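Got some structures for you, see below.
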Structure P
Amino acid sequence: MSERRLRAAVVGVGHLGRHHARILSSIEGATLTAVVDTNVARAAEIAAGVGARAFTNARDIVDQVDLVSIATPTETHPEIANLFLDCGIPVLVEKPLARSVDEADAIIRAAARTGAILAVGHTERFNPAVIAARPAVKDPGFIEVHRLGTFPERSLDIDVVFDLMIHDLDLVLSVVQSEVESLEAVGVPVLTDRADIANARIRFASGCVANITASRISRERTRKIRFFQRDAYISIDCGAKEAEVYRLVRHADRRPAIEGGKIVVADGEPLRNELQDFVDAVRTRRPPLVGGADGRRAVALAAAITERMAACTRI
């Protein structure tokens, strides 16, 4: 596979999938050959714009592709992902991997049966600001996250925890290599029958505490995460793709001082970085940066938070 361009397809070309199609049509090492969507007009429109063929049934392309990106509603992930994985075709599944741990496990088992590569679309891992600041994050004691968005013009088949907060659950879990010891959570349905705003306070066995707020009903967009650790503070603005690092510097001849500021962040589109990693993983047969096990951990924590919210009288 490393010697030829891979035939790629996107299944689901709605709000996010159309961007998968745009990027895969110009990405290094792959050629977008097909787009699939149950909406005939949308499939035709996107296909025409990227020079691919349009289909309405994913089964029709199984023998025509080398890798697939799935950006359909979460409830459809197991059926569509397993269709390709059972044939040994590498798959990237947009976050969340599934609606439940059981469904996530089913997808992971399908990949294991054939040895097909399974990647999960936790795009913030590929955000240039996160990549730049990540080396400075070492054993944080407290993490504060705010992810606030306006009401989405797309599918709302999941609550705000699985829709938005899961981005940050994955980021936190990738940093804090420790088991969850306890959590508190509250969620409120405002514009839908599922929680549209939620807060979770997660305590890890290491002692680290993460306070995470997610909303899809805010007037302004905010995507910020802050890490507090001994002698250092790291702030990442995922939306602006900016990061700051401050450290307590000790001097022999004078008082300690706080030094730092903005750090250099490379230019780049997180989704392009994610899809390039997926293509490269397929070409070289290496694990993707975010694999099935990562997706499962995020789903498991999101499910635990949702269950805790359900115990609250407001849900």
Structure Q
Amino acid sequence: MIGVGYLGTFHAEKYAGLDGVRLVGVVDVNPARAREVARRFHAAAWADYRELLGQVDCVSLAVPTPLHFGLAAALLEQGIDVLVEKPIAETAAQGKRLVALAAEHGRILQVGHLERFNPAIRSLDGILTRPRFIECHRLTSFVERGTDVDVILDLMIHDLDVILSFVDGPIERVEAVGVPVLSETVDIANARLRFAGGVIANITASRVALKRERKIRFFQADAYVSVDYGEKSVRICRRLPAADGGLASIDVSEHSFADADPLYDEIAAFVSAVRTRARPLVDGMTALRALEVAERIRSSLESA
């Protein structure tokens, strides 16, 4: 486990709790933090990632985004399978290089787009058939963690990945607006994506909100589907056929998956891919597509 700050510590906890897995060690630039987490999970503590070479089969990276490329590239070149937190890299060019390195060295490269393992999202297979309009809000209060990148790479990219998993075809048009509020980079942004075929996605991400909200809504001809990521719940409203010439009615069903642990499932899936050499649910190419869309949104902001 490289990087045992807030998120990396949870990664370490999940590895330590997986059957058939041994957490060999943790790496952090803060030696005291590395030792603290290592003691907690009965692992070694290192200050330099090169000390783990030859001792591990796979590694999780939970470090600041600007460090993703250099560390992931070095590990892949050493024959180590990698789970890197989202986004895959700071730029699409870096992401393409990581994808190429994984292929060249026959390594598993998975990217931590956690919402793909949210059971509320996974339950939509077979329910969402042809969404026409998608609306999502990802709002949180300001914390300094994550401000090494703008809100598009920090938060919005989660929803970009989810949307791209449900909508086929290229994006024809991007409109976006963003504002820096408390940091030097954009802290609140809205993007409107128009896909070939007419699907529209309207996405808002903010890390300066007064309330926390993580919701995505899908509209298609026969249904309205609302997902609360945080609550891990789904509400489905379907149109029922009219009876005896009367008006159509609406059937509402609600589903909750509150006891699920998406991070555990994500890491278990990575370990399974390492063992079986199967393609991960969110592999490098999949994550790269989300990053490429994020770059188009950022370019739209710069040209506005």
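So distance in nm of label points 7 Å out along Cα→Cβ at positions 101 and 157, computed for just one structure, reads 1.5; which one of P, Q is that?
Details: P: 2.3; Q: 1.5.
Clearly, the read-out refers to Q.
A value of 3.8 was computed for distance in nm of label points 7 Å out along Cα→Cβ at positions 93 and 213; which of P, Q is the source structure? If you can, show how the numbers build up before the last one.
Details: P: 3.2; Q: 3.8.
Answer by label: Q.
Sticking with this structure for a sec: Which one of P, Q has distance in nm of label points 7 Å out along Cα→Cβ at positions 61 and 221, as calculated from the coordinates, equal to 4.4?
On the way: P: 2.6; Q: 4.4.
Label of the originating structure: Q.
Coordinate-derived values only; no laboratory data. What you see is a predicted model, and the numbers here were worked out from it, not measured in a lab. Cβ atoms are built from the backbone, for glycine too; each structure is taken alone.
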